[in-house]
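Below: a set of structures, written as structure tokens.
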Structure P
Amino acid sequence: MGKKRCIQLAESEELTLHEGVKNHPKYEFRRCCQALLWSHKGWPAKDIATALDLCQQTVGNWLTAWQVEGIVGIMRGRGQGRKPILSLNNKAHQQHLKQAVAAHYQDVERIKIDLQNAIGQPMSRDTVKRFLKKTITTGTVFGERPSISKTL
């Protein structure tokens, strides 16, 4: 039988991890907090991995990161993860979107095709919809809604 590896938490650390499980916006971070709490309760890494549908190595990495760096070790670092296809900070993306919307108002599929041709990168319809939603809510691309003139 292998060596059982568990971590010991102070009361304040345990409280912090409970809050992380309940309130953190990132799913991965919530699962990591839960794994650390289970480890504190004496669960072996293999059982934690099975319960969270992970590989045992991932749980081991989380335990090591916690022991070395604490809560900072389990947070996703800047620059990790998938890079966005469209960015609000990219003026070219905003300009291409503005032109595509002007040409194909309320036709997301055609807007997507125009953006793909202009940027040279494939993207999904949902990516375009999310980008449109972000630009409209932040007001970076569109100033006013198109007005509908009333004729009687």
Structure Q
Amino acid sequence: MPKPSTKKKAERDLAEGKSPSTAAGEFVREEIREIRDGKHGARNTKQAIAIGLSKARRAGVPAKPSTGASTQIKKKAAQDMARAGKRPNPKRSSASAQARKREPRVAASFESLSEHAKESAARRRQMGGPNAPTAVALRAAKTRKRRQAASADK
């Protein structure tokens, strides 16, 4: 179960008009923190992120999978979104928690996260298009300029 403060942060992000992936990022951050604190582990960084996204969807964040996602991931996302707002099965929940406790903690290390980010950026760079790192940076710069102009007008 995610912390109430994480849910509030995600709700605030959505209310501010931020994207669902930004709101889901709060849950991913919480998951990374839990792993670092030794509450449980994850097999790898990708799994830690997936657990956070799953928690976000079950908390009601409309984080859709990417268009290039596999059928299995799309099915899991639909399952999670269908469970939004419902209480988890306690028996299943405790079983998965026990399994995660046996997993290593290295998945949330700074090195693992850095390596995952570099690999992800390299994949996006190969594909090019709107999700290439350069394109994302240019859009962010435009947004900053627009927000600065809007705050200067007030």
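Readers should treat all values here as calculations from the given coordinates under stated rules, not as data from a laboratory. None of the values given here were measured: they were computed from a predicted structure. Cβ atoms are built from the backbone, for glycine too; each structure is taken alone.
Worth a mention:
- Which of P, Q yields -18500 [helix-only ellipticity at 222 nm (-39500 (n - 2.57) for each DSSP H run of 4 or more, over all residues; to 500), calculated]: P
- When distance in nm of label points 7 Å out along Cα→Cβ at positions 15 and 119 is calculated for each of structures P, Q, structure P gives the greatest result.
- Relative contact order in percent (Cα under 8 Å, 6 or more apart) from the coordinates reads 23; which among P, Q: Q
- At a computed 54, 34, 32 (Cα extents along the principal axes in Å), which of P, Q: Q
- Taking distance in nm of label points 7 Å out along Cα→Cβ at positions 103 and 135 as the criterion, the top structure among P, Q is Q, with the largest value.
- Of the structures P, Q, the one that 10.0, 27 was derived from, the read-out being Rg and Dmax of the Cα atoms in Å, for residues 23-70 alone: P
- Distance in nm of label points 7 Å out along Cα→Cβ at positions 63 and 111 - structure with the largest value, from P, Q: P
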